[in-house]
Structure I
Amino acid sequence: MKRSSLNSNYWENRYQNKNTGWDIGKISTPLKTYIDQLNNKDIRILVPGTGNSYEAEYLWELGFKNTYVLDIAISPLQNLKTRIPDFPTEHCLHKDFFNLNISFDLILEQTFFCALNPELRRDYVHKMADILNPKGKLVGLLFNFELTENGPPFGGDKSSYVRLFKECFNINIIEKAYNSIKARRNKELFFIFEKK
């Protein structure tokens, strides 16, 4: 799959045609478990490649009002605004992640990394480090299955992820998710990376 083919038109068409197999219709259990232990509701949080934004919706309902979502397609952002009319429009970022220039304390990864062409992975790591505040965290899930040329999703494995991220991040945790949904059991790694 060519890098240029995974553009805004590609993703918008998938939403318009309801070709969204990654969408589980709710927040994923591992991220819910992580969010439930967060105490500081003032932190600035980003959910990139947010899709239908169940993580952002959950955060918002818990009082994390400094939550931002980003997607290259407009439909999922509109879907969030329909479900949560008071979610600030200025927190709905309709843009390319690599052009983002706002900083965050926490970034939640949920099926964004695996949707990017693998040739962009190093750029992803550097951009994440660039937009995180000092000691900021990148937390979420990475798919634990063989990287193929067919995708998205594009997979990977623990050792390749560690090699990729360790340049810019301290690897606090990366382990098989114990509480994945049934369809993703044994296929997800939960991780907490802290900006160096």
Structure II
Amino acid sequence: MKLPNKQHTDLSSFLEAYFLGLETAYKSIDQNLLEKIAHILTDIILERKTIYTCGNGGSTAISEHFIADFLKGTSSNTTISPILHSLSSNVPTLTAVANDISYEEVFSFQLSRYGKEGDALLCVSSSGNSPNIISAIQEASSIGMHTISFVGFDGGEAKKISDYCIHIPIHNYGVVEDAHHTLMHILSQFIRMKHLENPEDLEKIKF
């Protein structure tokens, strides 16, 4: 789906088109695959393995938000304590690798030093074609890590080489990023809800 497919001259018509794009995006989500990803993330957390995240631009913010919600949210009032690491947040490391090696390796270089078999890499990329994302997935795969991607547009190379990929087939950065952000919230809250220390207190807990 291409959005916008025409120039809108009033906000109400664009609002309607944008919401239609969101509805199309959410209907496109493979629920069975999303549930499988939830189980994989849960197993990794229970096995005390590490979940790594990365992204570029707005997708970086979503991957960072994933860290925040899983570290603080998913571990609050629960019996689990996720171990997480952002590959996008260490500016000195990012700039050192980009300057001295290449920007394409800013994530894969870190994984080559940190990553362990059985860990997981979650990449967020609207295009699915960013060279540093592709390099990260390839490095993670070579280590024996689980690779999970959230992509949009045509899915790109990331869709082809990831173990698990949720593809939002919308050609609009805003809608794709909105859907990816929603997926992050769904996963973190669902896993938290399943592992509440006192399920009877559910109504008292802010999600």
Structure III
Amino acid sequence: MEDITNLTGKFLCALPGMGDPRFEKSVIFMCAHNSDGAMGLIVNKPKDDLLVGELLEQAGVDGTTKLADAQVLDGGPVDIDRGFVLHTADYYNAGTSLRISETLALTSTRDVLEALTSTEAPDLAILAVGYSGWGGGQLEREIAQNAWMVIDAKESLIFEDALNDKWTLALSAIGITPDMLSHFGGSA
């Protein structure tokens, strides 16, 4: 059985019986999880056809970035006016970045936006608006109610451009196809 006491660095894949249409077929990369709660970013849902280059322009960040044509993601329904950049740890600001693993970090301050247009840019990054959050024990209850499947995160999938394929690809990493999933959960 999966240890669900710390899901930091894991994927949550929404199961068909999720019940919340905002999370239907979502893949969430878990950025933080402990007894007080959890925080993650949906990595497969676009935010209103907004491109990273447009968002940087709106934020008043000048310069070009290799991410200019990438979709801004809808990270979740919490703090929907705030941006989050999930990136490789080759960019890391000790005062503003959260280290998730040896290779990944999360930054939500303007310095990372400016870095995206400079030589300090991380090798890989996604930009999301909003995040997915849970209070203490809430995520564990949702997992027990068969709303989510916990899967080891594959870093390359986080940065994959084919947003519509991420849910199926995440499930296939553990040998599951969508037609194998039931809308009904159970327990033994």
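Out of I, II, III, choose the structure whose coordinates give helix-only ellipticity at 222 nm (-39500 (n - 2.57) for each DSSP H run of 4 or more, over all residues; to 500) equal to -15500 when calculated. Going label by label, the one that fits is II.
Structures I, II, III were shown, and relative contact order in percent (Cα under 8 Å, 6 or more apart) at 29 was computed from III.
Each value in this text was obtained by applying a stated rule to the coordinates, not by laboratory testing. Every value quoted in this text rests on a predicted model; they were computed, and no experiment measured them.
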